[in-house]
Structure I
Amino acid sequence: PEQEGQVNFQANDSLTFDFEKQRIATLYGSANVVHSSGELKAGKVAMNLDSNLVSANTQTPQDTLSQPVLIRDGDR
């Protein structure tokens with residue numbers, strides 16, 4: 001059973017953590033983040049674990065296949 005506020009995430013390539021200034025988790029390679037409010041898919045997803053802000057991009061600037069997609073209430 002999923003708990004309210006729970007975030008599930010996965011990536012095909014890797015997951016890195018940077019705790020120098022803020023707690024940032026970055027997913028690389030077909031990243032997928034699922035929360036009760038929606039789902040985010042992209043080549044790269046960075047999650048600020050302190051502020052709960054998320055950013056999504058292609059994995060490289062030339063990549064056209066991993067554009068970010070946000071799905072909320074069935075809308076893309």
Structure II
Amino acid sequence: KDMTMDPPGPHGVKDAYCLLNFGDSITTDHISPAGNINKDSPAAKYLVQRGVERKDFNSYGSRRGNDEVMSRGTFANI
């Protein structure tokens with residue numbers, strides 16, 4: 001409704017800093033959880049606390065819409 005064909009330019013970034021700088025040795029494949037949820041992982045513990053049975057864990061891909069599971073699976077591939 002109130003959009004224009006010329007979006008405004010970026011605003012200045014203030015008080016920002018780099019949280020982590022890994023260089024080229026780590027990719028999103030290392031950071032993003034993939035595959036089955038390991039029974040001893042933080043994601044598995046989270047699911048168990050919410051009444052999910054181990055047989056129903058499934059994979060990170062099937063739970064990608066659940067930020068709580070995905071954040072607990074970060075770096076699970078290493």
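Rule-based calculations on the coordinates, nothing more; no lab input. Remember, predicted model here, so these are calculated numbers, not experimental data. Cβ atoms are built from the backbone, for glycine too; each structure is taken alone.
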Task: Origin of the derived value 36 (relative contact order in percent (Cα under 8 Å, 6 or more apart); candidates I, II) - done: II
Task: Structure responsible for 0, with helix-only ellipticity at 222 nm (-39500 (n - 2.57) for each DSSP H run of 4 or more, over all residues; to 500) calculated and labels I, II on offer - done: I
Task: Structure responsible for 0.70, with FRET efficiency 1/(1 + (r/R0)^6) of positions 22 and 46 (r between Cβ atoms, R0 = 30 Å, to 0.05) calculated and labels I, II on offer - done: II
Task: Computed 3, 12, 20, 14, 9, 10, 10, 10, 7, 4, 1 for P(r) over Cα pairs in 5 Å bins from 0, in percent - originating structure among I, II - done: II
